[in-house]
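Please treat every number below as a calculation from the coordinates, not as lab data. Predicted, not measured: the structure shown is a model, and the values here were computed from it. Cβ atoms are built from the backbone, for glycine too; each structure is taken alone.
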Structure P
Amino acid sequence: MALHSQKHYYLKPLVSIVILNYNGVKYLNDFLPSVLATQYENFEVVVADNGSTDDSLAMLKEKFPTVKLLTNKTNEGFAGGYNWALKKVQAEYYVLLNSDVSVTPNWLSPMVDLLSSDQSIGACQPKLLSYHQPTLFEYAGGSGGWIDSLGYPFSRGRIFDICETDEKQYDNAEPIFWASGAAFMIRANLFHELEGFDGNFFAHQEEIDLCWRMQLAGYKLYACPSAIVYHVGAGTLPRGGRKVFLNFRNNLAMMCKNLTLFELAWKLPVRFALDAISAWKGLFAGDLSFFTAIVKAHFGLFSFILSGKIKRSRCTKSLKTLYGVYNGSLVYQYFIKKNQFFNKIVGKPVHY
């Protein structure tokens, strides 16, 4: 970790690596050593505890005394937790890092260099590989997030549940639609200017909503594949009905916030229909919790609308005019045409 007395302190911008923790004592114990071993001249590591009830705080104080601690009394989820924590952190760049991520020694410098080279780039992400299967891209973000015309997120290296083998096919740095919240670098002033995450989301897809708003504000998001990290995945919120509910509700809420009214008028009904097909397919397969979660997600969206929790973006632009958008249907490509790889759907990488 950086020392303020180092010779090169003023040559590199301060980066605060902020890890949101909720009962993640095992992940912190396993992965903090790699974070602390980061080869960068000026960084700090902050653990923002989101109301943990395990031994996280005691372990941190004993084994990692150089790590800064912020403590919250309640669990406000990924969105609310980071909004609370980052109000207390001052730096030029924030890196929001999941507790279940192992980093490589030189992961930070390429992202700092990228953002420093172009003031129009608001945020970026490293290449995310699977911790347990290091040759595969990781579900949470692969080598940069995209979105299709109906709001379905996917990434370079991951389509729905299919994760590709990393053969350096997505090693080009290029604009994307969203950067993964598992390892998310953003300009600190921009995070606050955009009022951070939507706290109503609690968890899941709040980073996509923020990235969408970032593009609407005139900034670009980038993939930075020369920076590499390894993500366990599903480490902070187990798979199940709650996860499905949050993903479906938040995805629809994000569309309501950021699409133009013309696009929303026809895309939202189409999404309701496609969600219904997914729900019934799950039920016929014997997954009652999946069916119930999607039904609850739709009612959850209506609750958001009626309670005034959907705050429309000040500026909206047609989705197809933004970076990292596939102006077609991912569902059609994947389920009908059986295309399961990014390049088969989007085409060869585009260099900007």
Structure Q
Amino acid sequence: METKDDILILGIESSCDETAASVVKNGRIVMSNIISSQIAVHTVYGGVVPEIASRKHIENIDWVIDSALKEAGVAFSEIDAIAVTYGPGLVGALLVGVSEAKALAYALGKPLVGVNHIEGHICANYIQDPEFEPPYVALVVSGGHSHLLYVKSYSDFEILGRTRDDAAGEAYDKVARAIGMGYPGGPKIDAAAKLGDSKAIEFPRVFLEEESFDFSFSGLKSAVLNYLNKKKMLGEEINPNDVAASFQNAVIDVLTAKTIKAAKYKGVKKVAMAGGVSSNTELRKKMRILCDENGFSLNVPEPVFCTDNAAMIASAGYYEYIKGARSGLDLNANPNLKLGER
């Protein structure tokens, strides 16, 4: 039962190919989390088709929101604010969620809070652990983003490093396609790597300048493609599982090493991960081992809160809401929104 001091946020997420809605209490307690995935639709094309994603969002968004309210057992009148992803992401997809949220906010007379999708991923950690709080170092890795952040407070982030080219998840998708595993690449490579030898092929680890916390995965991706092309030219057999395992090992070596280095640099004892790639089983395993070895705690959301969902958006919306942030009805989708921008 909610008290008058409880704050209920309705979160809406439509930045890529998941239409999602969630009701979250006080930023941490998930009362409902409804996700309508389009994976089956886009698998045929080997990746997300933006126009199709937008149309599917339009078809799904009303019933997804209705389902979230029903599962939470609350009415629109009990919602304190509406939080919505307004960037970064696919512009057409974002516009569906933003338009829906603005219409609801106007019709219901409720506050509107625009949320940065990356900030949402970070806030998934507060859902996972009710006691978890800043400061800490966070690794955010997804299909479109690779960030290393120093999280000073619930809404104050220092970007330590970011990708200079391909994001980690993007590299996963491209390599999966190249070795015939299809879309979505992340889960398929994760599964295949369990059957392969991670030391079979020596792919490069790109650490860049000694003092840099940035990432670069385009060279690794090119190395995998060159290996595959050379094998084909020589008529030699390719073991997809070994390629997947060796590629994944190279990615994880860089992600974990830089994260541990960043935690030491900032003098924190807490590390968090977020984003779709953080659901990767081997990344979780290696990061936990290294955190244990260095005396750091590790917080990682369960997989459903690593991939795109609206509970994380509602959580982020809560922390923006209680600090007084509000968005006007002129809120627009911003596909290239940077962390820290409003």
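Taking FRET efficiency 1/(1 + (r/R0)^6) of positions 310 and 326 (r between Cβ atoms, R0 = 25 Å, to 0.05) as the quantity of interest, name the structure among P, Q where it is greatest.
Q
A value of -14500 was derived for helix-only ellipticity at 222 nm (-39500 (n - 2.57) for each DSSP H run of 4 or more, over all residues; to 500); which structure in P, Q was it taken from?
Label of the originating structure: Q.
Using the calculated result 20.6 for mean count of other Cβ atoms within 10 Å over residues 118-125, pick out the matching structure from P, Q.
Label of the source structure: P.
When you work out relative contact order in percent (Cα under 8 Å, 6 or more apart) for each of the structures P, Q, which one comes out largest?
Result for relative contact order in percent (Cα under 8 Å, 6 or more apart) over P, Q: largest is Q.
Given a computed value of 2.0 for distance in nm of label points 7 Å out along Cα→Cβ at positions 246 and 294, which structure among P, Q does it belong to?
It must be structure P, since only it matches.
When distance in nm of label points 7 Å out along Cα→Cβ at positions 214 and 262 is computed for each of P, Q, which one produces 2.8?
It was calculated from structure P.
When FRET efficiency 1/(1 + (r/R0)^6) of positions 134 and 286 (r between Cβ atoms, R0 = 30 Å, to 0.05) is compared over structures P, Q, which one is greatest?
When FRET efficiency 1/(1 + (r/R0)^6) of positions 134 and 286 (r between Cβ atoms, R0 = 30 Å, to 0.05) is calculated for P, Q, structure Q comes out on top.
Consider the structures P, Q: one of them gives 1.16 for Cα Rg over 2.2 N^0.38 Å, for residues 14-61 alone as calculated from the coordinates. Say which.
It traces back to P.
Work out which structure the value 0.55 belongs to, where FRET efficiency 1/(1 + (r/R0)^6) of positions 110 and 166 (r between Cβ atoms, R0 = 41 Å, to 0.05) was derived from one of P, Q.
The value was obtained from structure Q.
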